Every structure is written in C-alpha cells, then in structure tokens.
Structure 1
Amino acid sequence: MKHKKGEDIHGWLVINKSAGMGSTDVVNQTRKMFNAKKNGHTGTLDPFATGVLPIAFGEATKLIPYVTEAKKEYEFVVVWGKKTDSGDLTGEIIETNDKIPSREEIFNVIPEFIGEIKQIPPAYSAIKINGQRAYDLVRKGQDVEIPERTVTIYDLQWLEDLPPNRARFKVCCSKGTYVRTLAMDLAQKLGTCGYLEELCRTKCGIFSLEDTILLEKLKKVVHSEDLKQFLLPLLTSLRDIAVIAVSEADAEKLKLGQSISPKSYDVQNLYGKEVAAVFQQKLTAIVRIEERKIAPVRVFNY
C-alpha cells in the first residue's frame with residue numbers, strides 16, 4: 001500500500017473495474033499512474049467481476065473501514081442447472097440438474113434469503129486459513145474447511161429471465177456476503193444447482209456506478225497532474241454522516257489528538273455519535289461527540 005517514492009496524493013478514485021483484472025492490479029496501476037506514495041482498495045472484487053472499486057489515496061486510506069463496513073449492492077446472473085467447483089464461470093462443472101425454476105418458484109423462496117442468513121464462503125475465496133489464502137490451498141489439492149458466517153441481506157430482487165436457463169438478480173447486502181454462495185444456496189433451495197455467470201458491484205458504501213471511471217480512460221491521460229481532476233475529496237465517502245465546522249484553533253488541537261470543548265458548537269443532538277469535523281470545507285478529523293468533550297477518533301494531516 002505504501003511506497004517511499006512518489007507524491008503525497010489524497011482523495012478517492014472510483015474505478016469501474018473491468019472483467020479479467022484483479023483488485024490489487026488496479027491498485028498497483030493507479031498508484032503508478034498518479035505517482036502516488038500510498039493507496040489501497042475498499043474490498044476485493046473477483047477478477048471475473050466488474051463494477052465499483054473505490055481506491056483510496058494518501059489520507060483517504062484512513063477512511064477505508066468506513067466504506068468496507070457499509071452496505072454493498074450487486075447485480076448478478078445465475079445459470080440454472082449447472083454447478084462449478086468455484087461457484088462461478090471460471091470453474092469446472094461438477095454437477096448438473098435438469099430442473100429450471102419458474103419465476104413463481106423464485107418469488108416464493110426469495111423472502112427466505114432476506115435478513116440475517118448463514119453462509120459458508122466458497123473454498124475458492126481469498127479468506128486466509130493459517131495464513132494462506134483458501135484458493136491457494138485448494139489449488140494445491142488440500143481440503144479446505146471454512147467456518148459458517150452470518151451475513152445480512154437487506155434486499156433481494158429478481159430482475160429478469162435471460163435465455164437460455166438464466167436469471168438476473170439484484171442484492172443489497174452487508175460486508176462479508178459472498179454472492180457466489182448466495183447464488184448456489186438460492187439454486188439449492190429451488191431444487192436445482194447453479195453458478196454465477198456475471199457479477200457487477202453497483203454500489204460500495206456511498207459510491208455508485210455514476211461515480212466511476214474506467215481504467216482505460218485514465219490510461220489515455222498523459223500527465224499525472226491532469227489525472228488529479230478525477231480524484232474526489234476525502235469527505236465524499238462520508239456523505240451519510242453529520243458534519244460540524246470547527247474553528248482553526250480547534251482544528252489544530254484535533255490534529256494533535258487533543259479533545260475540544262463542545263460549548264461553542266450546536267451538537268446536543270449528536271451526543272454519542274461519530275461525525276466529521278471540517279475546517280474551511282476540509283476534513284480535519286472523525287470525532288466522537290460527548291456531553292463534556294469532542295474527542296478525535298481519526299485525524300487527517302494533508
């Protein structure tokens with residue numbers, strides 16, 4: 001994530017990732033494009049997947065947890081009647097079934113997948129087991145057991161049938177949800193099998209497809225200074241939390257990790273909450289508002 005050489009660049013770059021590229025590849029390529037010291041992504045997308053991949057530069061990397069913990073939204077296509085060892089189109093077919101579920105059958109089972117549900121992530125995943133990625137262990141021929149986890153599905157919608165024997169869905173879910181597993185579990189509940197043929201992340205926290213830019217477009221920009229026009233401010237990722245404007249003196253205290261008095265600010269309705277503190281429209285700190293003090297949680301120096 002961090003390199004000695006390069007410039008101190010701060011902000012968000014929201015990439016519309018193309019299929020066939022890994023998330024780490026996007027991080028590495030954009031760091032070189034911007035000649036940046038430090039950047040990182042907010043949650044891995046499988047190489048075959050597409051869509052929203054926010055890249056944090058510089059001080060924005062401190063905000064990565066606020067994006068990764070937020071809700072995600074995906075559109076995905078399930079192929080009915082076939083199962084692969086990876087749960088997606090990159091794997092080998094290991095099971096077939098003649099049953100193709102009807103639209104009515106799909107509508108009947110969808111409610112069972114909304115709310116808190118149990119999932120066993122696929123063996124072909126980036127989850128670490130004893131320090132090694134699960135997919136590396138599987139490729140070495142080792143048996144992999146991944147513990148069950150609880151995730152939250154906020155919404156699941158059937159969008160359309162796609163010939164032959166496919167259907168498109170939309171899901172809004174919590175961090176840690178495996179859409180491949182959701183597709184396989186949905187197929188099993190419908191008395192058949194299935195795998196993921198397409199996966200597009202349409203939202204990641206506050207960021208959506210409308211905020212994105214294709215890597216191919218960035219590659220056409222020659223000068224690194226011109227690239228900076230595509231960076232979004234740090235505050236962009238915090239559009240859904242309250243903001244308070246602090247004085248210059250208080251901003252300096254916060255940057256030093258010191259608490260400030262809440263007496264000068266109208267924050268009575270924010271007690272117990274984390275908010276963004278700004279000075280001259282620039283993010284100074286994430287702070288926690290308490291009755292007797294405003295305490296810094298994360299500070300930003302740029």
Structure 2
Amino acid sequence: MLNTPVAYIIFNRPRHTRETFAAIRHQQPYKLFIIADGPRLDHPTDFERCQEVRKIVEKIDWPCEVLFNLSDINLGCKQRVTTGLDWVFSQVDRAIILEDDILPSKDFFSFCEELLERYKSDDRISCITGNNFQDGQHRGKAEDSYYFSRYIHVWGWATWRRAWMYNNTSLSFWPEWKKTKEWRSKFDDYNERRYWKQIFDKMFNNAIDTWDYHWTASVWIRGGLTATPNVNLVTNIGFGPEATHTIEQEDRYGQKFFTLGPISHPQEVIRDTDADKYTYDHHFLGVNNRLHVRILRLVYLLLGLRNRS
C-alpha cells in the first residue's frame with residue numbers, strides 16, 4: 001500500500017483513464033483525491049464520456065479513503081487543475097499528482113514517496129518529477145539516481161503544501177519581476193530568456209489556458225529546484241487528435257519509462273546547468289530558436305550588403 005496521497009485528474013477519455021487508473025490501483029494508495037472537470041457545452045460527446053470516466057474511478061477495490069471534487073461545468077485546464085490542487089493541499093501536506101493520460105512506472109511512486117519525505121522541510125526543493133528528457137545522458141555522479149533542475153515537468157510529479165501555497169495564478173509579480181536584474185541573471189542564453197518572457201507575458205494576459213506555466217514562474221521567482229530522475233519514470237499516453245495540448249493526427253505513446261532501482265541521493269543540492277541547457281535545446285526547441293535567429297541575422301546582413309552595393 002502506498003502511504004502517500006495521490007491526486008488524480010480526469011476529464012473525458014475513458015481509454016486513457018482505464019489504463020492509468022489501473023496503475024494507481026496496483027499501488028493501492030491509502031488516500032486518493034479525484035479531480036474532474038465538467039463537460040464542454042460545444043462538444044456533444046463530452047457529457048457521456050465524462051460520466052463514463054467517473055464510473056471507472058468509482059471502482060475502488062482496496063482499503064482507501066476516496067475524496068471527490070467533481071465539477072458540473074467545464075472550468076478549463078488552468079482553473080480546474082489549480083482549484084483541484086488547492087483543494088488537495090488544503091487537506092494534506094504532500095501529494096503525488098497524475099493526470100489521466102500519464103502512465104507511471106512502479107518506481108515512479110517509490111521515487112516520489114522517498115523524496116517527498118527526504119526534502120519535506122527543504123525549501124530549496126519545490127517539486128519532484130517523473131520526467132527525464134536527457135535522451136540517455138546521466139547527470140551528476142555515476143551513482144546518483146537523480147539531479148536538480150530548474151524545469152518542473154508535470155507529466156507525473158509530486159509536491160508539498162509548503163511549495164504549492166506560493167502558486168500565483170495571476171502572475172501578479174511578473175510585470176515588475178521581468179524588469180529586474182534577478183530575472184535577467186537566471187539565463188545565460190538570451191533566446192531562452194526571451195522564450196520564457198513571451199510565455200509568461202501570454203500567461204499574465206490570460207492568452208493561454210494552462211496551469212503549469214504560472215506554476216513554473218511561481219517556482220522560479222523563489223529559486224526553487226525540481227528533483228529529476230536519471231531515467232524516465234512515466235509515459236504520456238495522451239498524444240493524439242483528442243488531446244488538449246499534445247495534439248497529433250494519430251494516437252501514440254510518448255517516450256518509454258524505465259526501472260530506477262534503489263535510490264542513491266546526490267550529496268549536494270545544486271542545479272545541473274548542463275542538463276537544463278540540454279532540456280531547453282531539445283525539449284523546448286531552443287536549437288530551433290537559435291537557428292531562427294541566425295537565419296534572420298544572415299538575412300539582415302545580406303540585405304545590408306546589398307543596400308551598400
């Protein structure tokens with residue numbers, strides 16, 4: 001039985017829910033929070049699908065305290081996840097968080113549970129992720145099971161009330177923070193800073209319906225780090241035409257998960273800048289951004305030469 005509460009976020013995808021809920025059932029958490037968004041009025045199949053999904057998660061066949069937070073109306077990604085996690089952390093001091101399209105390995109749960117206890121009072125650590133986007137590169141010492149990153153990665157993650165309480169959904173601090181030396185000093189790469197500035201500007205102006213970007217900014221302004229495993233521990237099974245953000249023409253799984261084994265802890269809590277650079281370049285498409293800038297500079301240079309000829 002899993003001794004850490006699990007928050008499970010569902011919506012309208014029965015196939016995904018059956019698969020990911022089976023992984024939760026296998027762990028048998030003693031406490032389970034179910035957070036569900038309501039059907040969209042302009043999607044005629046939503047009501048039936050939402051009802052089907054809710055029936056799936058009602059089938060609890062192990063000793064478990066189950067609490068439901070079910071919305072009758074569609075709140076959208078940002079509001080539903082945020083209000084749901086506010087509800088969770090009003091009742092418990094820590095939780096493992098999964099959405100209905102995130103399939104975890106068994107090691108994901110033990111990794112989160114052990115680190116939630118180890119860093120429960122360490123304000124330097126804001127969250128724990130099951131994601132690894134290093135393409136097989138090991139970070140830290142050879143024996144280290146994980147490293148520390150600035151990137152939160154929420155395809156299967158965990159955190160504490162002490163960290164979530166600083167989540168600022170309005171990003172009220174952003175207009176002033178982006179003018180400071182402290183913000184500029186966070187990035188050695190101008191393109192990376194510009195990338196995140198554009199995203200946070202959109203979030204501040206409510207131009208993106210998501211929750212993880214304002215959570216990212218809320219972690220960064222406090223200098224928080226994320227404990228990141230040296231192998232991937234979760235698989236996103238939600239890529240496909242019905243996805244909210246990972247939209248593709250056909251259904252597919254994301255990268256595979258692996259076995260972590262016994263956990264060996266790093267001796268120091270320090271951000272791995274090489275890992276973060278690789279994540280930005282290859283996960284957030286920083287390489288493409290830099291290529292775009294170089295092409296523009298080349299175009300401007302050629303235009304300038306032509307104008308002088």
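Every read-out reported here was derived from the displayed coordinates using simple, explicitly stated rules and does not represent laboratory data. Everything numeric here is computed off the predicted structure, so don't read it as measured data. Cβ atoms are built from the backbone, for glycine too; each structure is taken alone.
Numerical summary
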{"read-out": "Identity of the structure behind -5000 (criterion: helix-only ellipticity at 222 nm (-39500 (n - 2.57) for each DSSP H run of 4 or more, over all residues; to 500), calculated), options 1, 2", "value": "1"}
{"read-out": "Test item: distance in nm of label points 7 Å out along Cα→Cβ at positions 171 and 203 calculated as 0.6, pick one of 1, 2", "value": "2"}
{"read-out": "If percent of Cα pairs over 31 Å apart is computed and equals 32, the structure in 1, 2", "value": "2"}
{"read-out": "Top of 1, 2 by distance in nm of label points 7 Å out along Cα→Cβ at positions 83 and 115, largest first", "value": "2"}
{"read-out": "For distance in nm of label points 7 Å out along Cα→Cβ at positions 67 and 179 computed as 1.7, the structure of 1, 2 it came from", "value": "1"}
